[in-house]
Structure P
Amino acid sequence: MENKKIKNINDLKKIVEKLKQENKKIVTTNGVFDILHIGHIRYLKEAKKLGDILIVGINSDFSVKNIKEPQRPLNNQDDRAEAMASLEVVDFVVIFNEPNPITFLQVMKPSIHVKGGDYKIDKIIEKDTVEKNNGKIILIPEIKGYSTTKFINNILDIYRNQ
């Protein structure tokens, strides 16, 4: 299913350049978003409050296999992108193939890049890239009790104990 919010990086670069000329504040975040849950929704709502346009970078299937367990992702990149793009708070979605979002951020040059509060600011590998382009990293407090890994483990426990 085609979704007008899902863009390739080159098309999105042109859109972002135009939005910046209109003085729009660009906010980015990134992740796998394998099983979308309320923790993700609350996080994205908070991210959107920080600017005008929220762009979500999603790790490709290839990328996920390199940063998570080999059996992940559970949902393919197109399905994950479509689910993300269906959210009202998300303006654009781009899928990136690299293991980290540095290339995505070098192209987008956001005013703000958002990470979850489970990260430590000095351990965020994209921090230098964002700051070099006059952006800043903002940590949104972790939404306690919600994680895809926890969901997967709960499902496994339920079905293992039947």
Structure Q
Amino acid sequence: MSGSKIRWELKHSIVLMRVLIGWHFLYEGVIKLYNPDWTSFGYLATAQGPFKPIFLTLSSEPFLVWADNLNWIALMFVGITLTLGIFEKWGAWVGILLLALYYLAHPPFPWLQQVNVEGSYWFVNKNLIELAGCLIVLQHPTAKLFGLATIWNRNKSLTKTEA
């Protein structure tokens, strides 16, 4: 297999990963935005590990309102940027930060009881895996291959050639 074909296939795989991660973030943000009963209180109040005091502080007033709003806004931002292929490096950075916070709030360490999480893991969980995916998107942006940036640049180049 030629090197250029491997790079082409790799870029398409990264596009797929970018769009899937973006969709996941966007879905989570929309669900939180439109659910009037949603709050991050339970997740923050049951935090574990070395950063527990920080997350417990965020679970109290007046910080909780800020944590809730910033959470869904960040989720929507990452979702929109990665799904549509616009400002994808910014979206990847925000995604990495958000996933690192999720990971640190409930680290999957074997010596901690796993509370308020979706499974029992040893060091690696879905937040860490998705964080690694965002890191790959950050290092290998693909918006020029597939995304609104491509359409935008194509329209700009057409306008320039027509003038």
message: By the measure Cα Rg over 2.2 N^0.38 Å, tell me the structure among P, Q with the highest figure.
response: Q
- prompt: Which structure, out of P, Q, was helix-only ellipticity at 222 nm (-39500 (n - 2.57) for each DSSP H run of 4 or more, over all residues; to 500) calculated from, if the result is -23000?
  reply: Q
Ranking P, Q by distance in nm of label points 7 Å out along Cα→Cβ at positions 89 and 113, the structure that comes out highest: Q
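Just checking, which of P, Q has the largest value of FRET efficiency 1/(1 + (r/R0)^6) of positions 9 and 41 (r between Cβ atoms, R0 = 30 Å, to 0.05)? Mind dumping the intermediate values first?
Values: P: 0.75; Q: 0.10.
Largest one: structure P.
Who wins on distance in nm of label points 7 Å out along Cα→Cβ at positions 25 and 145 among P, Q, i.e. which is largest? Walk me through the numbers on the way to the answer.
Working: P: 3.0; Q: 1.8.
The maximum falls on structure P.
Just so you know, all these numbers are worked out from the coordinates, no wet-lab data involved. Worth saying up front: this structure is predicted, and the values here are computed from it rather than measured. Cβ atoms are built from the backbone, for glycine too; each structure is taken alone.
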